[in-house]
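Structures are listed in the sections that come next.
Laboratory data are not the source of any read-out in this text; all were calculated from the coordinates shown. Here the structure is a predicted model, which means the values were calculated and not measured.
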Structure P
Amino acid sequence: MHASAVSSALAGHLAATGYAVRPALYTEAELAALLACIESAPAASPNFRRSQDVFAIRNLLGELPALWPLLDTPALRGLLAELFPAGCHLTKAIYFDKPAGSNWLVAWHQDLMINVASRAEVPGYGPWTTKAGWVAVQPPAAVLENTVTVRLHLDDCDATNGALKVVPGSHRYGVVPAEDIAAQTATAVGCPVPAGGAMLMKPLLLHASHRSTSARPRRVIHLEFSAEELPAWLAWRERRAVASQ
């Protein structure tokens, strides 16, 4: 199948179910370069979190500027052009490493918060949180609906090392109250992703992951892209322009 037809099918599946898997988005050589860049990080910043169960880097591209030229491949640009024909920008980048045997799990949830440069009282935006100098806010659902997360997997990932579980179509439920989430998960499916592949996901999709039970790590670069511009007085904290294909 032609590459554009594959991307169009992915975009259709993403719109219908809230998720899709795009294998082979990056080559083995590109993955090796990405990992070498991440492994060169000094890990001295407060944006680095390291424990027995997780290693994470927040504000990834701010901490490792050399990573973006490695991520910004023709394949990624082509994928984004299919998902956002009118253009988009990157709004968040995080690195997650779930080491072998990690006891870290992620309960069922939706990704409801965005990072902004500073707080401003704008109708429809709230609640707010501030943690370690970072300001986050829940935007109107329309902002989340026009956002796509691209989770680039640096390792083969399945249920044994923390592949996400999702509830297909749950991105159409709107914001689900926490006490109602458990009742919505009966139709959950697993989302294995090969190394170099990406899982695409809408933020309102219900998702979770198990503890790791294998000897394999699960290293992921989490990128969020949006076509939305925030109202006056608000700005995406990590906003980065994305060049057209």
Structure Q
Amino acid sequence: MTLRDAVYRVYERRLRRQLQGAPIPRHVAIMIDGNRRWARAAGFDDVSQGHVVGAQHIGNLLEWCSEVGVEHVTIWLLSTDNLRRPAEELEPLLRIIAGVADELSGPGLPWRVRAVGALDLLPAATAEALKAAEERTRNRTGLEVNVAVGYGGRREIADAVRSLLLEHAAAGTSLTELADQIEPDAIAEHLYTRGQPDPDLVIRTSGEQRLSGFLLWQSVHSEFYFCDALWPDFRKIDFLRALRDYGLRQRRFGG
């Protein structure tokens, strides 16, 4: 063990002690940003190598969340805006995402995978991989993992309202009656994350400090934590620091 490793372990134990008795977020959402920048900094000509390394790191995050008692994790892998990237960049990324779905739903793992996004915008192979991962893990009881692919906050809200309207149209509800029934709770029941608690903590890596459309509806009362580390470099101590910061805040929920 190197001196650096020893110091790291000591610091990690210190952070864990500081978390004792502190509130732990029930739902953590994370924007795993900075894969392409990491690849360029590491000297790769092909930026998809950053996505490969970033994908391999997701399992570590889920282990950390399980250790501290987080129940739900939402990981943003691909936005609706990302779908406009050049084919030579998008196609490898879609293959990597399909591989992530397969890996997270593999045998012997406790995680429940849930696809979150507009699957109809995705190539059939990617959508099928996500649906298959959901089906394989449907009866698992561990951490629920939302894999946000083809996700955009505005698109989600539009899809939720559309679903609500279609539901009432099928039931024969008049426009006047429907207008009286459109409330926030009714829309929330049609979101991609319906049935889950809203995220308590939203983390974004890579130093960017904006939501970029991530969980626009659900994050209204979330706490935000922005970390300078690029996603492949995001360490357990970075995660524990985020939890420590969350535990020190006084959540007011607009009050």
Structure R
Amino acid sequence: MKQVALVTGGSRGIGYGIVKQLAQLGFDLAINGVRPENEVIEVMDNIKALGAGVIYCPGNVAKTADRKNILQQVKDHYKKINILVNNAGIAPRERRDILATSEESFDEVLATNLKSNYFLTQDVANWMIEQKNTDNNYSGCIINISSISATVASVNRGEYCISKAGISMATQLFAVRLGEYNIPVYEVRPGIISTDMTSGVKDKYDTLIADGLCVQKRWGLPEDVGKCVGALAMGSFPYSTGQVFMVDGGLTIPRL
């Protein structure tokens, strides 16, 4: 019987790269996104064409009621969950120096990127424990998509950096708490990935990458992140709970 993966923010960008890889590896999918269902028909058809079962679970993960509804849809349709990929995230609506960041922007970014991650993980972890307690053969894991911004400071989007640093600690906390159940929790840190979120700064990073910002002189692709998540979901790193997996083309290697 196929394992089931829920990917938040899975209908575009990095999330879609993850969804495609998991479908190719034989997982059935629950894809969350904020767009209406009629706008993700092509996405759903593409995943079905890869041989995967798939449902779309619309909702804003920053909202408690939406998170509950997303999980209920997974429970109603699949009756189980094996993999949670916390990928949903937003950048600030406006990049502003930390001396001018608004509370509204801080609250919005933290609610979407960090608070939702923490409490969706809490709900899924409790469900995974229930499954583990009733099925000795159950296996599952939680994968958090953060960013190099967890440690690389960008003073014109401080709220984003703080949200990703928080995800890093949340990963460790849940890894420790779920250790007794053998449910690993991982963090994946993408670098500069070519998506609609980064399209507005393409020229800037084209130049930086050409000038050696990354060891590997190219943009990262959603598929690069998808392959990393796929390896974790397949259980290729069973003794690495709580660890960080970098997908950044060597950007964060200290160099002289």
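Things worth noting here:
- Entry that produces -15000 once helix-only ellipticity at 222 nm (-39500 (n - 2.57) for each DSSP H run of 4 or more, over all residues; to 500) is calculated, selected from P, Q, R: Q
- Which of P, Q, R yields 27 [relative contact order in percent (Cα under 8 Å, 6 or more apart), calculated]: Q
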